[in-house]
Structure P
Amino acid sequence: MSDTPVDDIILRTRGMSMLFPGTVALDSVDYNVWRGKVNVIIGENGAGKSTLMKILAGVQQPSLGEMWLNGKLVTIANTREAAALGIGMVHQELNLFENLSVAENIFLGRELQKGVTPINEAEQEKRAAELLKRLDQPISPREMVGNLKVGQQQLIEIAKALAEDADILILDEPTSALSKTEVEILFRVIRELTRQGVTIIYISHRLEELMTIGDVITILRDGKFQAEAKVCDIDVPWIVRQMLGSDPVNNFLTPGRQFGVPILEAEHITCVNSTGNAVVNDVSFKVHAGEIVGIYGLMGAGRTELFECMLGTEHNYLGKLWLDSKPVPQRLNTAERIRMGMSLVPEDRKRSGIFPISSVACNLTIASLWRRLQRGFAIANKEEAAVVASAIGNLSIKVSSPEVEIQALSGGNQQKVVIGRSLLTNPKILFLDEPTRGIDVGAKADVFRMMVELSEQGIAVVFSTSDLKEIMAVSDRILVMSGGKLTADIVRDQAEESALVTASAQGF
């Protein structure tokens, strides 16, 4: 794109780097944002997309590098400074108050005043109506946001950014929770905004979607700039090649692995969320004893929701389950399914995986007291201490004492504790949702080796990830989910990375 005039670049970074302890999130990235275009940015999980966008929006400050806006060197210390410069960001997680009206949400924190009147509601509603008209949305400014569909709420977030006269609008995975009809409406709005002179930066993993809406595409890989091109000049295979590169994939599996009988059988599992979207859509699969099955998919693919159906944290699903040839009634709660032999290591370790101010010992044994450590109404302290010491040793958990609060441990050691807690319930099948999220490379290798060792003991292991190298490193078989559907079921030896990426973009 060197033939395009520099005046057409509204924003550019030079040498942009972001260093975290033990991690280089961005490595000297030169990035161009083209004026009045839909600037698509894509890359694998951990490529640095979100970090770069947070720097542009003032959420984070870079370790090194420069940013130029309209040809002038700028420094953005916070989101207010970004807004003052005309840069707005709509995050994937909507930041709206459902008990407030549309107008109140749009102007929240920067309410309009008239004289001594605290809030000029009439003027806010008038301006909100103008913004909604600009977005071609017949929504009343007085309507409660809680009454709106998800797609309409997404547009209210865009209206919030436009209310601050955004010239550059960053959209982070804007279609992850939208129906097909809502996506079409959003695309129409985006095209209208670019006609009005607004520049869009669009983050998504959905390849066909990017080819439909994008004008220019930038690809990041491993924190570095990889490629830039006009969308009209490239195709999906080109994107896949640029994203993957040729880095070798480690393999933690030994040749000739053998598996036992089916431990889990799922037939036609379907789950519809509160907005009417099928987040799990007619999914059927089997997992055998001693088999490691990896579920690959991107944000919004339905992996977590599938796990919630398996463990009973989500009861509103259709379909049938068998565990070790025994039917799993839908009415069974999570505790009862754990007793049957299921266990889950959740995706969000800090929110739903640990008790932060409790000890390592307590976090390890809390789920298995009923099975092995309870004596009447009391806990058998000697037996508990022995079990804890054994788990810490077997899992190589680095901790000075079992009585240390778990929040004092590193992310990798916290994850080992959560896995250890699951193992103490003697599971027949272990589900791990993004098990390496937020842990370093060394801890990842430990988790992978642990998964292989468990499988060699006959435990079935099912894990999810959005990282291609991880799915290829430790899966006997790979399931791909996209848009709630199962789009591929491939034996590891026959799996190609490009095919997995393509399958992960289907179903939307």
Structure Q
Amino acid sequence: MLRLLKATRSRAWLAVVVALAGAGSAMADVTLPNIFGEHMVLQRGQKNKVWGKAAAGEEVTVSIASQSHKTKAGADGSWSVLLDPLDVGEPLTLTVKGKNEIKLGDVLVGEVWICSGQSNMQWSVNAANDPDLERAAAKHPKLRMVNFPNIGVQEPIWTHPNSQWQVCTPETVGNWSAVGYFFGRQLHRTLDVPVGLINNAWGGSACEAWVNRDLLTKTAVLRPMMEGWILKEKAFTELSKKTDLDEEQKKQLAGLQNQMRGNARPGNIYNGVLSSHIGYGIRGAIWYQGESNAGRAYQYRDLFPLMIQNWRDDFGQGDFPFYWVQLADFLAEKPEPGDSAWAELREAQTLTMKRLKNTGEAVIIDIGEGKDIHPKNKVDVGRRLARWALAETYKVAGIPCRSPLYKSMEKDGSKIVLTFDNIAAAPNSWRPFDVNEPRGFAIAGDDKKFVWASAKVLPDGRIEVWSDKVKEPASVRYGWADNPVVNMYSSAGLPLTPFRTDDWPGVTIDAK
């Protein structure tokens, strides 16, 4: 479904193998994981952890600006210090000294965000709209990004030696995450501070691959999924031991081997990518993922919040802001209303805002492409995420960020009247796009047979929905399809969040 760069992954694997193989001979030297490097950005206004390896018992001194911190490496060679909070200012040099000395120059202090998810977050500026214009204007020396390779393993990887921080220039920006870039650029312009972006997205990745495997194993609702993987792993181990495989068994082994290293195996990306920078000082995270989990949308209701909490716990920086992109419209438009796994995944994403504080959802049901799972309009995606950060994290006044959200319904004869949160007071509650009549609503009675509905905005901002085909309505849905035709926006220009008023079992309710 998604385009994975096999050659790039192979080179990344080789680099990691070489780095790990040489770790023993370099243990006498002080070393740092690659998240620390020239041109990096440190999070302002908080204590930042710096860590590395050295010889057991070796004294290590870490200095930056006017502060200096000393520690000793433990028995396993690991060491860490906490820098005192730093303010935005001139470029700094971070010095780490033991038996050897490391100097990292052009270090800025500002705002740091993780940019994560699957291919729509990984999608580059070069592949988005107007890449020539974007590259030509990408002259932002205080905007930086580090890109991590796609490596899936079950043991934590400490560093990725070929990943380096890059300064935003016309020459570098093309391979940056487009969503991450447009998000970071908006923060940089608005806040007028340096911005650092940690891009660790992996195309086609499943949510469970981003979670600590031990946590998945302990979560009862996810046990069936984990049991399925345990069976695959057992089969792989047994086939790997055999020396006389027939052709069919060789194919089976190759397939299992790909799954063992792949982007869906529980814990694989958590260990292979995320573990190398867990604990680095950040302000928050943005996330664009869900396509790979759409067939298990009900499961995502528990899996996604578990992942967010896992990250927050392991980074040790409190309930940091976590903002995500709701899935865009995709696939063919359907002539009649019906069930949709993608709609159920969007619902699971929306429900996460009720499960965890300091979270938010950028709705993009209006800017997808039915023919392409990778819509090229990444500018608006980045901007809608930036709205959340600017309004909720940085408290910039006058920036709406919340899409209208269904609140309640009441029956009025053969009609249903809907009330919403996050809309302005009447008469400026709504701005239907293209035509004045609301589009995208469906209605059903107790028989659960949905038909397209008529709708009208009432003077007080509520929306009235009805159909001559349904005399006793029981439920209303809006945007409930893979690729719905919808047109409702708030007066601030944010699209109405797809919703349903019922809780009838969906098509993914039993998917494990």
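None of the figures in this text is laboratory data; all of them are computed from the coordinates on show. Bear in mind that the values here come from a model prediction, so they are computed numbers and not experimental data. Cβ atoms are built from the backbone, for glycine too; each structure is taken alone.
A value of 46, 37, 34 was computed for Cα extents along the principal axes in Å, for residues 339-458 alone; which of P, Q is the source structure? Source structure: Q. Determine which structure produced the value 16.2 for mean count of other Cβ atoms within 10 Å over residues 139-146, calculated from the coordinates; the candidates are P, Q. Computing mean count of other Cβ atoms within 10 Å over residues 139-146 on every structure in P, Q gives 16.2 only for P.
Work out the source of 14.0, 42 here, i.e. which of P, Q gives that when Rg and Dmax of the Cα atoms in Å, for residues 67-106 alone is computed. Only structure P yields this read-out.
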